[in-house]
Each structure stands twice: as structure tokens, then as C-alpha cells.
Structure P
Amino acid sequence: MISKQRLLDRFVEMVQVDSPSREEKPMADWLMNYLKNKGIEATIDDAGSKYGGNSGNIVAYIPGKPGEMPLCFAAHMDQISPCKGVKPQIDGDIVRSDGTTTLGADDKGGIAAILEALEDVLEENAEHRDIYLLFTVSEEIGMHGVKHFDANRLPCKDIIVLDAGGATGTIAYKAPAQMKIKATFHGVKAHAGIEPEKGINAIVVASNAISKMRIGRIDSTTTSNIGRIEGGDATNIVTDEVYFTAEIRAHDSARLKEELSYMEKCCLDAAAQYGVSCDFHSEESYPSFELDMNSPLFAMTVKAHEDAGVKPEPVVIGGGSDANILAKQGYRSAIISLGMYDVHTVNEYLNVEDCYKAAQVCSNLMKL
């Protein structure tokens with residue numbers, strides 16, 4: 001049977017294993033040791049070496065009944081800083097940090113739910129499908145782990161990703177693509193007190209461009225944001241260079257291109273108005289993903305929630321995850337919630353009852 005106490009104990013143990021992005025090796029070692037002790041075949045790749053990390057993605061395989069649809073269960077090992085020296089505080093079904101670090105419910109709560117579901121299957125010697133496990137690195141800083149993942153290591157194309165916040169029941173089936181942008185404006189330097197008319201202030205040019213942009217919620221499935229602006233030096237110098245970084249997210253590729261083109265036009269028009277130049281660079285952070293609601297994976301996920309006594313809540317989300325990158329590699333994913341709240345803050349907490357229900361959902365999906 002699924003044990004809430006065992007799930008809690010394992011979660012508390014895991015969050016005390018430091019695993020900031022790019023430094024997940026202690027957590028990867030913990031997982032590899034766990035899987036080895038269970039007699040489960042597992043391998044770890046060298047993804048980290050390709051982007052400056054110290055560990056790789058773990059893939060494990062538990063053979064099941066031939067002919068049945070295989071499933072993979074995925075979660076990421078890294079967590080948002082500050083995350084070293086987590087001191088979990090338990091108050092009934094709520095687990096928090098001591099307020100000086102994040103907790104790591106995102107996404108060690110997901111790992112805990114997967115492992116507890118697996119414990120249930122193995123203890124009962126239950127008939128089950130082929131089960132794959134995928135534990136990734138550096139999801140929080142741009143999904144670098146899966147971006148450097150060899151798809152040949154994971155033949156199973158249907159994945160349950162445990163990485164959604166809130167109460168158990170959420171099934172995220174659609175998420176947007178994201179473009180990241182950097183625009184650099186080149187003005188003309190001059191002494192601000194003696195001959196300011198000889199200068200062209202790059203901050204003014206950038207401000208003009210930004211004032212024309214559509215920022216924030218553009219429509220129901222499209223957003224944009226200016227995240228950082230930097231440049232200049234002393235107040236007695238007309239600033240000759242300033243840059244900003246931004247993002248645009250959209251579910252529709254045509255809308256994404258439209259908004260990207262408009263943002264670039266705002267920058268180039270402002271530069272032309274002041275007679276200076278602007279370097280505008282953009283690149284895709286991740287593609288969009290959408291799981292067909294008529295697919296077997298979606299139907300199975302809904303039923304697994306219902307069988308666990310949890311009302312399924314299909315949702316469209318605005319954030320990116322490993323599922324976006326996996327979609328580009330030909331995988332189908334359903335992202336489910338596991339009871340993590342206030343993630344990416346030192347107020348983060350896990351509701352153990354919700355995580356317990358997520359483990360039940362996963363166990364239902366594993367068993368035949």
C-alpha cells in the first residue's frame with residue numbers, strides 16, 4: 001500500500017540533499033543509489049558536461065507485461081536558489097523550509113510521489129505495464145537537461161510529468177512557446193553638462209521603444225515582459241549604450257511571430273527616429289506543447305485521477321517545463337499537480353495529503 005509516512009520521510013530526506021541547478025550530483029547519486037538498492041536498471045548521461053553542470057539525466061526501466069502501453073514518469077532534480085542547507089519544518093500535513101531557503105517541493109515532491117507509487121507496485125507484486133522513470137537536471141534554468149538528452153535512451157513516448165503546482169487534480173495539457181530577446185541601443189556619448197547636444201542618450205531611445213510595445217497580457221494566450229534594463233554610467237555622461245532583456249510567450253506560433261516582429265519594429269523605429277542603431281537578437285527558449293485530449297494518455301490520466309477519488313481539472317498553463325522540450329523530441333506529456341505551493345519562494349510548502357494523492361494517481365497509471 002501507499003504509505004503517507006514513508007512518502008513524507010523520503011521527501012524530507014531528499015530536500016536535505018543540496019541540488020541547485022548545475023549542481024545536482026548529490027541528488028543524482030542519491031537516486032542512483034536508491035534505484036540500485038531496488039534492483040532497478042538505471043543509467044545517467046553526461047548532459048551536464050555540455051552546459052556547465054556536474055550531473056546528467058537519469059533514466060530507469062522496470063519491465064512490465066509485454067504488449068501493454070508503456071508509460072514514463074518524470075520529474076526534475078534541481079531546485080530554485082537559495083536552496084542549500086534546507087531545514088524542513090513539519091506541521092501536520094504541511095512541510096515548509098525554515099524561511100531561509102526554498103523547500104524543494106518543486107520538484108522533489110514529484111520525485112517522492114513517483115517513488116512511493118513504485119514502492120506500492122513492487123510491494124504488491126502488482127501486474128504493471130513497462131515503467132520508465134526520467135529524472136532531469138537543470139530544468140529551472142532553461143530545461144538544459146532535456147535539451148541535451150538523447151531521445152534514444154527513452155523509447156517510451158508517453159510521459160506523466162509531475163511538475164504542476166496546487167492541489168492534486170490539475171492536468172496541464174497545453175503550454176506556450178517562449179522567445180527570449182535582447183535589444184541593445186547604441187547612442188552617442190557626450191559630457192552631460194558641457195555639451196549634451198552632441199550626445200544621443202541610449203536610455204531615451206530604449207524608453208521610446210518600450211513605450212510603444214505591448215507588454216503584459218496581450219491576449220488570452222499571449223504575454224510579454226521586459227525583465228531587465230541596464231546601461232549608463234555617471235550622471236554627467238550622456239549614456240551611449242543600454243540594453244534590455246525580454247520574453248514573449250504564445251500558444252499560437254503565428255501570434256508569437258507577430259509579437260516578436262512588432263517588438264523588433266518598435267526598437268528599430270525608435271533607433272531610426274534618433275539616428276542611432278539597435279541590435280535586436282531573439283532565440284527560442286522552448287517550443288509550445290499540446291497533448292491531444294482525445295489521446296490514450298490523456299484518457300488514462302483522467303481515469304487514474306478519478307480512480308484515486310480526485311476530480312481531474314484539465315488546464316492550459318502559461319509556463320514552460322521539460323514537457324515543452326520533450327514535445328519537440330516527439331514525446332507526449334501530461335503535466336500533473338502534486339500539492340506544491342508558493343514555489344520559487346522561501347515560503348514554498350508541500351501539502352503531504354495532496355502529494356499522497358498524486359502517488360495514488362501514479363500507482364493507478366503504473367498498474368494494469
Structure Q
Amino acid sequence: MSETFSFRILATDGDARRGEVSMPRGTIRTPAFMPVGTGGTVKAMYMDQVREAGADIILGNTYHLMLRPGAERVARLGGLHDFARWPWPILTDSGGFQVMSLAQLRKLNESGVTFRSHIDGAKYEMTPERSIEIQGLLNSDIQMQLDECVALPAKPKEIERAMELSLRWAERCKAAFGDQPGKAMFGIVQGGDDAALRRRSAEALTAMDLKGYAVGGLAVGEPQAVMLAMLEATCPVLPEDKPRYLMGVGTPDDILKSVARGIDMFDCVMPTRAGRHGLAFTRRGKVNLRNARHADDPRPLDAESDCPAARDYSRAYLHHLVRSGEALGAMLLTWNNLAYYQSLMADIRAAIEAGRFTERAAAITEGWARGDIPAL
């Protein structure tokens with residue numbers, strides 16, 4: 001741990017980076033996967049389980065927490081760390097993506113966004129300054145600038161307009177954040193699927209000398225090849241000595257390929273959402289526990305896993321829980337999925353340290369391609 005926010009690279013293998021983010025509440029081993037705790041909870045998990053699975057940091061969502069229970073209330077109750085019983089680092093996103101995708105009757109201008117809650121229709125205003133204020137009330141360790149994320153495909157002029165607005169908002173967020181020892185504000189590279197706009201955004205944000213940089217507006221329905229091309233255009237422009245965070249990504253394969261292009265941090269709802277819907281991630285690929293072929297199978301998901309959910313419960317039992325709609329099914333499969341994601345990140349970190357990332361990534365991909373263990 002450190003009294004200040006810092007990032008150092010411990011090893012590289014090609015463009016893949018093994019590093020550490022240090023801050024007062026803990027050290028984040030990178031490449032890192034951040035479980036998503038949208039409303040102050042990683043769905044279907046105890047926080048102790050999230051930590052024991054290997055997570056160094058979780059993500060909280062400004063939009064959802066401002067609506068319910070309210071940022072001021074969380075502040076009165078000691079901040080998000082105390083509220084959720086997670087004493088380690090927390091990253092909060094700005095709420096911008098949710099405003100654009102969930103809120104009703106939104107109106108955007110230079111000042112910010114006014115919108116109506118998707119919960120009760122109440123009217124709110126989100127400006128860059130208010131986003132940083134809310135994140136401060138939550139007392140998160142890494143805070144994100146407010147940005148405008150356009151859905152793809154979009155017209156080039158619309159992508160450029162949103163990118164330029166996001167840059168102006170980044171300047172305002174930086175001013176509102178000020179100097180907070182031990183904490184960081186990250187800028188967000190926008191530019192849609194236009195490599196030239198991505199580079200312009202990255203160059204302008206780099207000139208602001210922020211503590212970290214995110215790549216936003218990807219994994220929103222575009223092909224993986226487009227996402228990777230945008231990373232190839234963006235990462236070389238970003239400072240080598242600052243962490244790089246790819247927002248909302250993704251599948252295990254997305255993570256492997258993005259690490260290879262220089263990304264350090266990830267978050268995604270996929271492992272938790274999939275677990276609640278009966279889908280397990282394993283080193284042999286995805287397993288759908290809804291399928292009838294598991295109904296009489298006494299074997300676990302993965303007898304070699306360190307996670308009790310994968311190792312100690314039969315597929316037949318997991319199938320029964322999922323098909324019956326039992327809450328325990330969602331809990332066990334979410335546990336399995338987060339443990340798998342964290343084991344994947346540990347595997348990636350070890351491979352980079354050993355200078356064998358490319359070789360190890362190929363072996364991991366081959367394991368997925370072999371598919372699940374044949375049924376009895």
C-alpha cells in the first residue's frame with residue numbers, strides 16, 4: 001500500500017504489461033479484472049467471497065447510487081467502503097453511460113445532461129462537476145470523468161462532436177477533482193470506431209496529465225475486430241507510465257486480446273449476469289447448466305478448480321438449482337464465474353512475468369476450443 005496514488009510496471013512481454021497500482025486502501029495487481037458492484041453490491045455474492053476469489057478492486061456506479069440510496073446518504077453513513085463492507089479500493093464510473101442508455105427524456109448540452117430517473121421519473125441534472133461531487137460523496141478511490149458515449153454505428157460528425165464535448169468535460173472534471181492525495185481521476189478516450197478521432201482524444205487527454213486513462217465507447221455491439229483496431233490506434237498514444245482501463249470489457253477472449261495490446265484494467269457485468277442466468281465460465285469454455293444433459297451428471301464443473309462452487313457441487317445439483325429458479329444457483333455460478341475470471345487474470349500476470357504470455361494465451365484459447373468435458 002501507498003499513501004499516494006502510483007503505478008509501476010514490473011514486467012512486459014510484447015505490449016502486455018504486468019504492473020501494480022498502489023494507493024492507501026491497497027495494491028491493485030494488473031492486469032486486473034474489477035467485479036461490477038453496480039448498486040453497492042456484487043450481485044449474488046458476499047464481499048468476503050469477492051475478495052477471496054482474488055479481486056483487489058471493485059466498481060461502483062454513480063448513476064445507480066445517486067438514484068438509490070442517494071450519494072448524500074451514503075456519505076452520512078461513512079462512504080461506500082463502510083456501507084458495502086469493502087475496505088479495499090473502489091472505482092466509480094461517472095454515470096454517463098447509464099444516463100445515455102437507461103435514463104428517460106434526457107437532454108444534453110454543453111453544461112451537462114438533464115434526465116428523468118428510469119426508476120420513478122424524478123428529474124436530475126448531471127454535470128461534470130456534479131459527477132465528481134457524487135463520486136467524492138461515495139468516497140471512491142478512482143473516479144471517472146463524465147463523458148458522452150455514443151452508440152455505434154454513428155455518423156462521423158456525431159462521433160467527433162461527442163468526443164470533443166467529452167474532452168471539454170474532462171477539463172472540467174479535472175478542475176472539480178482538484179488535488180486529492182491517494183486518489184485518482186481517469187480521463188476517457190472516445191472516438192467511436194474512428195482511429196484518427198481516438199488518437200486525437202488520447203493525445204488531448206495525455207496533455208491534461210491525468211493519473212490514468214480509460215478507453216470508453218467500445219464493447220457496445222461492434223465486432224471484436226473493430227474494438228481491437230481501436231486499441232491498436234489508442235494505446236501507443238497513451239503514456240506508458242499510467243494505467244490503461246478498457247471499460248465494460250468483456251469476455252475472457254476479449255481480455256486476453258486486449259492485454260496483448262497493452263490494457264491493464266477491465267470491468268464487465270458478464271460473469272455475474274451470466275451466473276444469474278445459468279451460464280458458467282470454465283477453462284474448457286462456457287457451460288450452460290440449463291441444458292438437460294447435466295441433469296444426471298454427478299461430476300463438478302471443474303474438479304481441479306480452487307473455487308468450491310466449481311469443485312464441490314455436482315452438475316446435476318447446479319442444473320436442478322438453475323431449472324428450479326433457486327437463488328443458490330445464481331450464487332454458486334456467479335461465484336464460479338468471478339473465481340474463473342480472477343484465476344485467468346492471475347494466469348495472465350504470471351505468464352507476462354515469465355515472458356511467456358503469447359504461449360500461455362494460445363494454450364488458454366486452445367482449452368476453450370476443446371470445449372466442455374464430455375457428458376457421462
(request) For FRET efficiency 1/(1 + (r/R0)^6) of positions 98 and 122 (r between Cβ atoms, R0 = 35 Å, to 0.05), the calculated result is 1.00, so let me know which of P, Q that is. (result) Q
(request) Tell me which of P, Q gives -12500 when you compute helix-only ellipticity at 222 nm (-39500 (n - 2.57) for each DSSP H run of 4 or more, over all residues; to 500). (result) Q
(message) Tell me which structure, out of P, Q, gives 1.4 once distance in nm of label points 7 Å out along Cα→Cβ at positions 146 and 338 is calculated.
(response) P
(message) Say we calculate relative contact order in percent (Cα under 8 Å, 6 or more apart) for every structure; which of P, Q gives the highest result?
(response) P
(message) Quick check on the output: 134 is volume of the Cα convex hull per residue in Å³, derived from one of P, Q. Which one produced it?
(response) Q
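FYI, it's all coordinate maths here, none of it is from the lab. Because the structure is a prediction, the values reported are computed rather than measured. Cβ atoms are built from the backbone, for glycine too; each structure is taken alone.
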